[in-house]
Structure I
Amino acid sequence: MDRAVDWRLCIITCPELSCNRSHQQVAAAAIAGGATMIQLRDKEASISKLIAVGEDLRQLTRDSSVMFIVNDHVDVALAVQADGIHLGTSDMSLAQARREVGSEMIIGFSPSTLAEAVAAQEADYLGIGPVYSTNTKPDAGTAIGLVGLRKFIEQTRLPVIAIGGITDDNVGDVIATGAAGVAVISAVVSADDITAATARFRRLVEAAQRR
């Protein structure tokens, strides 16, 4: 992957937490607040629904020069011409995904162990967490804390996006570990004002990176 990517603030759409607002509404509001990446996440939607939503988000993000990532589904990412795909350990293998998407599409990976992170040669970035306890993803595992996050960062050559329980109060500490950015779900998509919540995170991330 040759292009520069702004990893700083990934907002992940999640219909269960967005207070009846659509993926499109959440994404548009987050982009207005300064999100640098939008990730489509919907564990219940059909492939056809994901493609329909993905096409809308692809247009939104392209118009705003924001990166667009699809969670889990390589076929959806390809169908909507997303910038990238994010995979977990139970999804398609990284090697197979790279064969299918080619060299231009970004591949993100959420490893379960440090060994998996080190071995993730086909990935372009890692999603590491949960840093703090979170109810958003019940199967996310035990929180690794800042010490655990720093171990991943030190052991991999890849940019690390931290995820899990990240809030206004702790995002500065997370960035201070050397994380390239953060991925946020509930603290933004459940907020009364998604744009304001995103803008606040963007300011905090930038302030921590300047220290």
Structure II
Amino acid sequence: MATANAFSANGDKTGTVDLPADVFGIEPNSHVVWEAVVNFQANQRQGTVKTKTRGEVNRSNSKPWRQKGTGRARAGTFRSPLWVGGGTMFGPQPRDHSYKLPKKIRRLALRSALSDRANEGRVVVIDEFAPAEPKTKPVQQLLDKMELGMSKVLILVPELDENIALATRNIPNVIAMPAREANTYTVVSAEYVLIVKSAIPALEEVLG
């Protein structure tokens, strides 16, 4: 069974805690994780890159010179892709890069990523994470006390309230999000996953 180091709300280590085997204890499937990461990155693409075709460049469409008698190659328009300043052949056009993965694949990928972090001892459970004020300093001190202050940390909470969002947004390499919205990319990109104890049932409900 997968286990994780447990900490109190003030950052003191209290021992270890057992993690749900169906979420943190499976054999990671690296290919499925790769598919989920590529899917996430594709869905983030704006798809606004564009080049002008020969019908869109602002050049004269008249014939540069007569067809015969000049000794030069035949040319019909200044807009030809063969000319400097002409249109582009087969260039990129605005498009939607997003696509959907099957739900079972998404869930398997997230379970694989979480299990991989748990196998490496990079899943940490804290009893409570509820900043009293929307201030960065207490959260940074808490992470430093847990020896996570210099690492990329993903914090999974039951609900992302305003205090948590404001207290963590200015800390480099720290991302806080509701456990229900966790995705494979954020788990893979984080060195440590810090989970609030009360958020574990939400992960089980989503991934069970």
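Any read-out appearing in this document is the output of simple, stated calculations on the displayed coordinates, not a laboratory observation. All of these numbers come straight from a predicted model, not from anything done at the bench. Cβ atoms are built from the backbone, for glycine too; each structure is taken alone.
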ask   = Given a computed value of 0.15 for FRET efficiency 1/(1 + (r/R0)^6) of positions 39 and 127 (r between Cβ atoms, R0 = 25 Å, to 0.05), which structure among I, II does it belong to?
value = II
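Comparing mean count of other Cβ atoms within 10 Å over residues 95-102 across I, II, which is largest? Mind showing how you got there, number by number?
Details: I: 14.0; II: 11.1.
Looking at the calculated values, the largest one is I.
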query = Ranked by mean count of other Cβ atoms within 10 Å over residues 71-78, which of I, II sits at the highest value?
reply = I
message = When helix-only ellipticity at 222 nm (-39500 (n - 2.57) for each DSSP H run of 4 or more, over all residues; to 500) is computed for each of I, II, which one produces -9500?
response = II
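I have 23.1 for mean count of other Cβ atoms within 10 Å over residues 31-38, calculated from one of the structures I, II. Which structure is it?
Working: I: 23.1; II: 17.2.
This figure was derived from I.
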request  = For the read-out percent of Cα pairs over 28 Å apart, a value of 19 was computed from one structure; give its label from I, II.
outcome  = I
message = Comparing I, II, where is FRET efficiency 1/(1 + (r/R0)^6) of positions 87 and 103 (r between Cβ atoms, R0 = 25 Å, to 0.05) highest?
response = I
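As an exercise: mean count of other Cβ atoms within 10 Å over residues 23-30, calculated from one structure in I, II, equals 22.5. Which structure is it?
Computing mean count of other Cβ atoms within 10 Å over residues 23-30 on every structure in I, II gives 22.5 only for I.
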